[in-house]
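Scrolling down, you'll hit the structures one after another.
All of the numbers you see were taken from the coordinates with simple rules; none came from a lab. Just so you know, these numbers come straight off a predicted model, no measurement behind them. Cβ atoms are built from the backbone, for glycine too; each structure is taken alone.
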Structure 1
Amino acid sequence: MGPAGERTARAIERARTDRGLAQRQLAARVTVFGRPMTVTMLSRIERRRRRCDVDDLVAIAAALDVCPLDLLHETP
């Protein structure tokens, strides 16, 4: 995984925890937005064991109520 993937994974986890959401809750919200996601999938994204593809990124951003670019431009 490259630097952009690393930053995105950190940004997803930070945005989720800042909103007080458990992984289970975020995974359920992502699924509601049309991208089926399990807790395991989300956990693997946050732990940098699974790449976050564009469809994942858009659905996760929508579930977190942020712009997808905000998740890509996270600072270390």
Structure 2
Amino acid sequence: MSQSRLLSALEAVANVAAGFAVALIVQLGVFPRVGIAATLSQNAALAGIFTAVSLVRSYLLRRLFDRNGAAP
């Protein structure tokens, strides 16, 4: 059974939104310990960039797996 493009996109968004929250929390904890000084807005912007890249990657991989019949 294949997944529609809309459901693929929604799955990717949910997955990446959770990843954004985790990334932001990790950055806030790790950056100061390794000497990187960044404000909350800078951390959020950086996490947002990585989130956008991750969203596209996740969606494209889902579509590739779905096309080749490898999706569960």
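Things worth noting here:
- Computed -27000 for helix-only ellipticity at 222 nm (-39500 (n - 2.57) for each DSSP H run of 4 or more, over all residues; to 500) - originating structure among 1, 2: 2
- Structures 1, 2 were compared on mean projected area of the Cα convex hull in nm², and the highest value belongs to 2.
- Among 1, 2, structure where relative contact order in percent (Cα under 8 Å, 6 or more apart) as derived comes to 43: 1
- Label whose coordinates, when distance in nm of label points 7 Å out along Cα→Cβ at positions 28 and 44 is calculated, return 2.3 (choices 1, 2): 1
- Origin of the value 2.8, where distance in nm of label points 7 Å out along Cα→Cβ at positions 4 and 52 was derived from one of 1, 2: 2
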